[in-house]
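Participant: Please go over the structures that come below.
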Structure P
Amino acid sequence: MSTTASVTAPPERLHAIRHHRLLILAGLFVALAVAMLLSVTIGAKSVPLTDTWHALTGPTGTENDIVILSLRIPRTAIGLLAGIALGVSGALMQGHTRNPLADPGLLGVTQGAAFAMVLSIIVFGVSSLYVYIWFGLAGALVASVGVFALGMVGGRGGPTPVTLALAGAAVSAFLYALTSAIVLLDEQAMDVFRFWQAGSIAVRGSAVIWQVLPFIAAGLLLALINAPGLNALSLGEDVARALGQNIALTRTIGVTAITLLTGASVAACGAVAFIGLVVPHLARPLSGPDHRWLLPYSGLLGAALLLFGDVIGRIVARPGELEVGVVLALIGAPFFVALVRRRKPVRL
């Protein structure tokens, strides 16, 4: 149901729609809670639920307590943050470009982070995740600002969906070529980049979580602020202007939110694919086109899907594990093909 139709519906109908959406939201919270519980208890070493509860409520330093508190909890937390960030940024990206095949990497964020992290290893000799994550975030910010600036060249009233997509594709290709040239010449950079490119939430300790949390929180706040303006833009830029919408400001807020969300997640976890591309397609039939509901639905679905994928990676490769980026790519590609074949193309 469109936003316009919802506004003109009788109060009883609006109440029923809202109640239905709240029920779906509650169901998504339950699914996410199950995913988090599985993420904490399942791994190379299975931990009983009683031991998990003991570790959370009254740890005494046992082996299971250490596994839960030092490894599983931080891993689940970073998966939660990254999944929410990628799901919301994917919905924003598809909304702003009006392209159902767009994902957050289209703005050059992923390749900007990769290039900066590799450059930090070569130029500054950085070897710690807690240091080069800042380079990755800075690279993501610079790349997206560059894309946004290129998208404004020759335009009126700010970048358009087409100019943003073209500029993002060009910047991403250029940075990917530079990154590939660097890693081929340096073995240390190749090792770090290879692990980062696969996409993993296997962090040790909580330092990474506190580093990315402020950026993700700011990005989510901007995304919520951007939702009403994005609803107006979905009606067309002429209609949005007639409704008093500042197109350039709305685009700027949206691009900033995408940059913060995607930049923080890829700097911490690497290039976790599939989430930003497919999750909005799963959320849209549940929420409708209203971004005030689509964004939280996408965030919850993204987090649940990422954590479920990480659990699958731990199970199928015991006693080792598959990185979540690999698992999601293996599952996501055929799933997305099936989704496209079953449904008519979505017009955004």
Structure Q
Amino acid sequence: MHMADALLSPPVAATMAAASAVTAGYCVNTVRKENTAEKIPVMAVSAALVFAGQMINYTIPGTGSSGHICGGMLLSALLGPQAGFLSMITVLTIQCLFFADGGLMALGANIWNMAFYGCFVGYYFFWRPIVRGKIFGSLSVPLRITLAAVLGSVISLQLGALSVVLETTLSGITELPFGAFAGLMLPIHLAIGLVEGLVTAAILVFVYHARPELLMDVQDAGKGGAFSLKQTIAILAAVTVLIGGGLSLYASSNPDGLEWALFGNAEEGYAENMGLNEDNYGSTSAVADGAAGIQEATSFLPDYAFKGNDSALGTTVSGIVGSGIVALCAFGIARLVRTKEKEA
């Protein structure tokens, strides 16, 4: 769901950047008041896991499309919505600057669409009420985790997809009429969200059995876990390396949900959908051109590959290096926030 700059006008992009920045400021202020010491390594490894997970595009059968996890729901269940949102900003910013994944002018919109709904709507409307509430008290904790993860992921992706449609409409992208574009974006992201929900549930159920106290709002978090905290973090780190460095080589080559809606996949015998020209669509602006120049200078592994080289090694290096950078940045942000808390 990473939007390119061509899908936004500068005023809409600036508005979304401001909304994401204000939310980030609120999150920093909130996390600063919390005792985050035990969450620092969890924040680092979970953000890296989301980065690696987003490299795995899974095929949506019968459509010619693919999807990948967003990760907001996963991070908010582990870290809380505020720390989860900051972790998602780390992931999306590194993807944008170093891997040219999503436009730089569109970064604020991508943060809003992919992080805000999963972290805040997913947490406050699904995770906390289902996991902690009495309505589903008759269900086992793993079943409540699964239900919350699936519902939260599905609704979050629907809201994110709808936001993409609204943003292109407000930007005056006339090639993408609201009704037709929404009619493509919402169903395909329903399927993508279902898969994300199941993947998220599997990870969170593992964490529940390994170290239940790492999950937000789990009422029997005092029960013993199968692994120590260090072992659990080591397992998640190993899975991150395996996904980013190995399984990413087997990601689906089909266009993701947004690309599929825009360009279709007619060459593989599927629908043309909106039928836009991949080399000439949407809007242009001096701001977008400037952002593209910055992004070209900073992206040392564009499209998760070596420049001018389609070697599989580029994908492996991208997965491992990208996950490492995300982990270090997330760790640094968590340390910085905690340092300010201690100084206060």
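What follows is calculated from the coordinates using simple rules that are stated; it is not laboratory data. What you see is a predicted model, and the numbers here were worked out from it, not measured in a lab. Cβ atoms are built from the backbone, for glycine too; each structure is taken alone.
Participant: Name the one structure among P, Q that distance in nm of label points 7 Å out along Cα→Cβ at positions 249 and 313 of 4.1 was derived from.
Facilitator: Checking each candidate, the match is P.
Participant: Out of P, Q, which one gives 31 for percent of Cα pairs over 18 Å apart, for residues 193-240 alone as computed from the coordinates?
Facilitator: Among P, Q, the structure yielding 31 for percent of Cα pairs over 18 Å apart, for residues 193-240 alone is Q.
Participant: Hey, semi-axes √(5λ) of the Cα gyration tensor in Å, for residues 41-80 alone derived from one of P, Q reads 25, 10, 5; which structure?
Facilitator: Going through each structure in turn, the value belongs to Q.
Participant: Could you figure out which one of P, Q the value 1.49 for Cα Rg over 2.2 N^0.38 Å, for residues 161-288 alone was computed from?
Facilitator: Computed on structure Q.
Participant: Can you spot which of P, Q the value 17.9 was calculated from, given it is mean count of other Cβ atoms within 10 Å over residues 65-72?
Facilitator: On the way: P: 17.9; Q: 27.5.
Computing mean count of other Cβ atoms within 10 Å over residues 65-72 on every structure in P, Q gives 17.9 only for P.
Participant: Distance in nm of label points 7 Å out along Cα→Cβ at positions 265 and 329 was computed and gave 2.9; which structure, P, Q, did it come from? All intermediate terms of the calculation are to be shown ahead of the outcome.
Facilitator: On the way: P: 1.7; Q: 2.9.
Only structure Q yields this read-out.
Participant: With helix-only ellipticity at 222 nm (-39500 (n - 2.57) for each DSSP H run of 4 or more, over all residues; to 500) derived from the coordinates and found to be -20000, which of P, Q does the value describe? Present the calculation step by step, with values, prior to reporting the outcome.
Facilitator: On the way: P: -25500; Q: -20000.
The read-out comes from structure Q.
Participant: So Cα extents along the principal axes in Å, computed for just one structure, reads 56, 44, 39; which one of P, Q is that?
Facilitator: It traces back to Q.
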